[in-house]
Structure 1
Amino acid sequence: MSGIVVVGSLNADLVVRTERFPKPGETLQGSDLAILPGGKSANQAVAAGRLGGAVRMIGAVGDDGNGTLLRESVASAHVDTTHVAVRQGVATGTAVITVDAAGENTIVISGGANATLTPEDLPASAFDGAGVLGLCLEVSIDVVLAAARAGRAAGATVLTNLSPFGAVPQELLDLTDVLLVNEHEAAELGDHGVARSIVTRGGAGCTVHDGDAGPVDVDAVRVEPVDTTGCGDAFMGAVALRLDAGDSLLEAARFAVGVGAYAATKPGAQASYPTAPELESFLRA
């Protein structure tokens with residue numbers, strides 16, 4: 001195991017639960033507001049760290065209470081936060097999340113300090129010895145590209161999650177060793193040219209494409225979902241962990257569906273992620 005570097009976002013999740021999602025122009029009663037640590041990249045780092053991975057996080061937060069909440073949550077998962085910058089006079093990124101009675105969610109993101117991250121915040125030394133680099137699209141594409149170049153130069157496996165989905169330069173796809181997308185994103189992306197990929201299918205599991213081996217479906221672990229917020233990030237963190245440990249892509253995906261299922265059984269994102277003993281107990285039940 002070499003270690004995992006995650007570059008990207010840290011957000012405070014502002015969560016309200018309600019029976020159903022409001023229609024346009026409609027007002028509904030919801031639960032008390034919960035402020036929880038989140039952000040796709042921070043979630044991925046915490047998921048891998050709680051499972052025992054050696055993880056480094058690169059990102060930015062504001063000099064506010066939410067920034068403190070996030071740095072403490074990430075560090076509590078044994079993630080190295082040396083390269084998480086604190087921006088003076090800038091608000092920490094936030095995600096406004098509504099969760100319905102079925103555990104589904106809607107999310108609106110405000111970038112805050114995440115938008116201040118630049119390629120200059122990515123020292124080459126932060127990638128030394130990295131086995132896997134985790135990327136998503138919640139920071140600027142210039143940062144994502146710079147990180148992908150640095151990860152490739154360091155010999156890391158570049159694992160890219162194209163979420164929030166949008167058009168990306170071909171260079172990013174060329175630098176990506178393993179692509180992670182959901183089935184809707186895969187359909188919109190079309191022929192992306194990345195030989196190794198995982199297409200997630202929510203409660204139906206995922207499909208693994210590994211070079212010329214052909215697609216292999218992996219069934220989900222069946223659960224009654226409480227909150228699906230951050231389940232995809234738990235999945236990606238678990239994939240990064242197992243790829244860093246030397247597993248095949250298919251083995252990593254089979255492990256990750258269990259981690260994603262566990263996360264769906266508890267509220268919140270980072271707070272719902274299992275330790276290795278918790279995951280083992282869950283899968284035995």
Structure 2
Amino acid sequence: MTGRVVVVVGSLNVDLTVRVPRFPAPGETLAGSDLVTASGGKSANQAVAASVLGAEVVLVGAVGDDDHGSFLLDRVGGAGVDVAGVVADGEHATGTAMIVVDAGGENTIIISAGANGALAPGCVPRAGLRSADVLCLCLEVPVAVVLAAARAAHAVGAQVLLNLSPTVDVPDELLRLSDVLLVNAGEAAQLVGPGSWTQTRDRLAGRGVHAAVVTLGGAGSVVLEGAVTEVAAEPVEVVDTTGCGDAFTGAVACRLVAGDLLVDAARFASRASALAATAAGAQSSYPALRALRR
């Protein structure tokens with residue numbers, strides 16, 4: 001392995017997506033589009049996003065010993081991600097995400113964790129964290145696994161990027177071990193309560209957070225790192241927002257491993273996630289570096 005490496009420890013899911021004109025009311029049945037099967041999972045998405053933007057990426061996680069698992073390894077590996085650290089679990093099915101997308105491109109997602117939920121802290125040594133410069137984490141696998149990976153990365157001097165999604169209670173130790181916390185506005189409010197960006201920054205600092213990026217969807221993002229810096233969103237015609245947050249996270253990891261400042265990484269990620277929203281799907285919508293340069 002050469003150069004600077006992003007290691008992603010976490011989830012892989014098969015995305016099962018149906019498009020509808022609007023979200024159904026409780027108890028209502030709607031006719032939807034044909035079912036689309038695609039490669040997903042927050043960690044796999046983030047790994048692919050970083051890889052197609054030029055980073056060297058290693059993914060560690062688990063899939064089931066089934067057709068869906070083989071499908072994911074083929075697709076993620078085909079995007080240039082090293083998947084040697086993804087194990088096949090013979091006792092659990094591959095994780096699944098059931099996604100509904102409305103006519104405006106907004107989505108709702110239900111996740112069945114499968115093998116992701118059975119991942120154990122013992123997987124972390126296989127991550128090759130000694131070669132990692134940036135470790136990327138989310139919460140679609142058990143918190144014990146995330147904490148073990150953060151501890152291992154911190155011990156070897158790797159920079160830890162924690163995407164606190166989906167929201168669950170986490171120990172303050174995990175926040176202290178994270179060099180950059182990446183959350184959306186709702187997740188930030190759940191973590192430290194509502195308030196101004198200055199109040200949010202100070203409350204996060206009180207829980208040991210060194211720096212944070214709060215994403216605001218079409219309103220851009222805010223970088224909280226000493227100063228409060230607003231980053232504008234790129235205006236685009238939205239087709240599908242599925243996986244755009246993961247595109248943002250992967251792009252931040254890509255630029256942090258290249259040595260960018262956090263504000264510059266967030267500006268780069270704003271462009272990457274905006275382009276991802278202009279096409280359907282998650283990983284299939286992620287732009288390569290040449291597309292961003294255009």
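Rule-based calculations on the coordinates, nothing more; no lab input. Because the structure is predicted, anything quoted here is derived from the model rather than measured. Cβ atoms are built from the backbone, for glycine too; each structure is taken alone.
Work out the source of 3.8 here, i.e. which of 1, 2 gives that when distance in nm of label points 7 Å out along Cα→Cβ at positions 17 and 209 is computed.
1
Computing distance in nm of label points 7 Å out along Cα→Cβ at positions 193 and 257 gives 3.1 for which of 1, 2?
The value was obtained from structure 1.
When distance in nm of label points 7 Å out along Cα→Cβ at positions 49 and 73 is computed for each of 1, 2, which one produces 1.1?
Values: 1: 1.1; 2: 2.6.
Derived from the structure labelled 1.
Given a computed value of 3.8 for distance in nm of label points 7 Å out along Cα→Cβ at positions 65 and 129, which structure among 1, 2 does it belong to?
1
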